[in-house]
Structure P
Amino acid sequence: MNPESLMMSYGYKPELFAGAVKSPLFLTSTFSFQSAEEGKAFFEIAYGLRTPEPDEELGFIYSRLNNPNLAILEKRLIVWDGAEDAAVFESGMAAISTVLLEFLSPGDLLLTSGPLYGGTYYFINKVLPRFGISVVEFRVDQTKDQLIEIVKSSGKADRLAMIYIETPANPTNDLIDIEMGREVADYFSTDEKQVYVAVDNTYMGPVWQQPLKNGADLVLYSATKYIGGHSDVIAGACLGSGELMSRVKKLRTFLGNMASPHTCWLLSRSLETLKARMDIQAANANRVAEFLLTHPKVERVCFPGTLTKEDGMQYRIRQKQCQTNGGMISFDIKGGEKEAFQFLNALKLIKLAVSLGSTESLAEHPATMTHVDIESPYKEELHITEKLIRVSIGIENYEDIIYDMKQALETVG
């Protein structure tokens, strides 16, 4: 069956729970074993002491390790990305930080794309160096040969452990070629050491882009965004091969940052309408972008749908790895912070708030909000300027979204 159909029931057996159509919420901290032998078997698998026998599943032990709601959600999540396994966390940053801590060691080198979400940027550039991890960055439109040279110039090419990509980039919508990242990783990989490619796919979500199919080893989400989609839950997710995910889940167990049963229950609910919501958001975003492109008070629109063949690499990446233009639009308003704030303060339907991917449209000012902690000279280099506004398009009637933007732009001056 198609993924949108599987979202209704995959991973859940109503006959095991009094025929309930929807999964119950399992608010329990611990689970009883049928026998001591069963408990022993469960722990052996949970702690990686042995691999499961064919058709042997990990039984429930303790909700820090696993829980029925967590298991159902993780089985359902892998459908969209075509992954072997998934791990759900209590926040997107919990997923990102756990993956980076698992696959990076003191002395390693991390190659990242830029720009990155502000929280990710802080963790990578302010926290990881405390553990002796070096970081180098590449920018949009740099070639494979340039990426290889960046790594070699670091003097630590032999310690490259991971390439971390965020595409589309937050908040500029810049696109990064995932297949190119894979090629660079393979260039530096050896028989003794695999260089991994991790992709933050939050901006496109699992419906519009599947990084694993383009060569990524791991795909990451702030599940708060499109996957949750209702601005009522904080969560994160990581998906990949069974081998890599066993490592991620093991560290998650000891960091204790797995998602709660209630969080998992809410996300399972949201997956049922994921494609329907995202289809509307993508269609609305196309209409809004068309409006902004012709408005006299808008200087520049950052949106995959505005790319043409003249945009070269960006256009080719869009055609190759994105199934739609997405639901995120950033644009430069004519002026600066004053004009941007005038626009944001005049919005009536669109909420002035951070986050993205929810049913309601949201707008924010990256330079002073989500990316405030990034140093100013670097921020300007990435085009995160005082005139940049980021809008997450919701499922409202597109005419109402456009009307709200139009009346807000009329107040600017």
Structure Q
Amino acid sequence: MKRASIGKRILLIISGGIAAYKALELIRLLRGHGHGVTCVLTTNGGQFVTPLSLQALSEGKVYTDLFSLTDESEMGHIQLSRSADLVVVAPASADILAKMATGLANDLASTLLLATDKSVLVAPAMNVRMWLHPATRRNVARLSADGALFVGPEDGEMACGEYGPGRMSEPPQIVETIRAALSAPAGGAGLLAGRHVVVTSGPTHEPIDPVRFIANRSSGKQGHAIAVAARLAGARVTLVSGPVTIPDPPGIETRHVETAREMLAAVEAALPADIFIGAAAVADWRVEATPDKIKKQREGGAPALTLFENPDILARVAAREAGRPALVVGFAAETRDLLRHAREKLARKGCDLVVANDVSAGVFGADENEVHIVSAKGVESWPRLGKEAVAARLVQLLGRELAGDSGKSSP
């Protein structure tokens, strides 16, 4: 007996690649959330998973053929593409990305993608060299400009033995992104539609000499995830990123900086904005860098470095008299007395919210985070979640706050 779906309708397109096996877990998780899942399996995808396994988990028919008399009489491919609330391509191979970017429609999957009037979420999966190839980069840029949403890919070891970006995001992460994409109300306008959000992410590097610098352990994963979540909610997003090893989120304007002063200049150039989220771990101090490498002295010990205070980006944005964002959000990375320091930071910086986390718990570079939302209203503690889930929750919270401030009703 089929279970009644109380959630949304997902059209899941499974293209070729070893990551196709993850589609099975994705279906199970989506069904667990009450969503209905209709599967479309490409010819190449059928080399890795079977229609029978997809049907068993989705509890519905699996579509494979463009020209099928039965399918066309029961539900034409145009209707199939438009009856869903969201179209998800997972995994999305380099081939299907190329078809989508050029508008090719020579099989059922590509025809559905061309015919749909719904949002499309893409979870790429391919060899690292294929992902980094200029042709793929052009296709991703084209799709982002056309409004496609992306989740991943992630860095990791490939089935071919290579390492780098190209691994499909894990099913729980894709589910969280789907939930964010489905948060848009009817009509396609997201919670932050028409809004501009500026996000800082990653560390800053403060040079000592041409080969050394002061830095911290921030990976940028949380800040980048927030930028993606804000875009999924319909915002125009400007991401100001310090030096990180993770790729730029597709479809998001990303400005790269090295130092705190460069980050401040990039933030001020990006304003005005409705929301500013200072997720970057900005270095508090810098030194006057020397033009030449500092050589190790045989005698006399280590060189003396004079520290100078860097500009406080969060405080400056919060203190703006003209063009202050409606919501200014800071992050507090602490190793002890977390909530006390976060409350002090909230008052000292003049921001509206502080997202506090204990970095002694292995947060830097990790895929999960446990945060506390500190505001004038009090403290809201969240359980340990994937950073994408933290980002989605935060964006939803900010969207509701902004809607309340502007007199709009939140969904």
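FYI, it's all coordinate maths here, none of it is from the lab. Keep in mind the model is a prediction, meaning the values are calculated, not measured. Cβ atoms are built from the backbone, for glycine too; each structure is taken alone.
Comparing distance in nm of label points 7 Å out along Cα→Cβ at positions 241 and 281 across P, Q, which structure shows the greatest value?
Once distance in nm of label points 7 Å out along Cα→Cβ at positions 241 and 281 is tallied for P, Q, the winner is P.
Looking at structures P, Q, which one was distance in nm of label points 7 Å out along Cα→Cβ at positions 97 and 353 calculated from, given that it came out as 3.1?
Q
For relative contact order in percent (Cα under 8 Å, 6 or more apart), the calculated result is 17, so let me know which of P, Q that is.
Considering all the candidates, the number was obtained from P.
When mean count of other Cβ atoms within 10 Å over residues 201-208 is calculated for each of the structures P, Q, which structure yields the highest value?
Comparing P, Q, the top value of mean count of other Cβ atoms within 10 Å over residues 201-208 belongs to P.
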